[in-house]
Structure P
């Protein structure tokens, strides 16, 4: 969940230095383990093939996949987070790849994947950047490949944290060229809220 700025920066996250999010105090989303929702999907065999994690942060979901023998790559713009991810891979003796790359320029990867994971990136984009991001997903996903994401939900009380995404916003972003498999209430675990953050867990298949 590498690009989850405070609420008043939700629309400016694209021009901030992403490394600021990982210098100083540990970010609340960097929980040191996979999100339970993604762990359950991995245990169920939903995450398969070549996997790309967009906005991978310190790499827990990439390493979750690598530990299950999958070819796993993570991309992020924060060098500090990527260095931490590579160090974790070394300590755990796992083979995974971490690249400094802009998630809005996925086409430049010139690679294809079977599964794309996203924990906390989708909700930082405004409408225009969201369209760019979704178009980029289509360039890296094989036909029949799946994009699975966790994002802040409009059901989350209060006004701090990232932009709260509605069910309609999610559905609208994936109307063309995608099969909407599921959009379900979920939670995102954080270091600051023992009950977790209300979220959407959504899955889409590229048609």
Structure Q
């Protein structure tokens, strides 16, 4: 704990390479309770950074990796989903890893820039069930959190189950500071468009993640 007095961030997540290679992702490693206890900046009182180890040390996986392959893309976005519903930053473990998934990070950073990513951002976490409330299905493995600033919102919704789910949310637009009817789109699939309402839903595949920027543009 004394190290917290001498650093700006804590970065963690090493030592699970063998499990990642066996499972093809973080599906059997991450749980909401474990992630909050390990990485939540509200527990540590300092910015936390998740060290993405999805490539492990498996040479074959590294050589075959492509974001054009659905299984690989799904695996990366699942891990990113855990970070974004918990307000945790992402660091890619190796230069090769950074190069291969840079496309996803560039899109994420562009969305954060549209929101205006600074200390004035308000984070609305899923565990409070307040401004962002999960109506159905009732599951602790389905999480939705939001980041808001000056009438704009970044909504992160993760289905960490093995079933396709239609996730229904109740959004307190007044607390979020956003207006009914503003337009949005998926950060990584911009052609997927959305309109904001206090009762809002989205269909997610198994272990699927959506990050939607609502900025009326």
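Bear in mind that the values in this text are calculations on the coordinates, not laboratory data. Since this is a predicted model, take the numbers as computed values, not measurements.
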* In terms of relative contact order in percent (Cα under 8 Å, 6 or more apart), which of structures P, Q is highest? -> P
* Origin of the derived value 48, 43, 32 (Cα extents along the principal axes in Å; candidates P, Q) -> Q
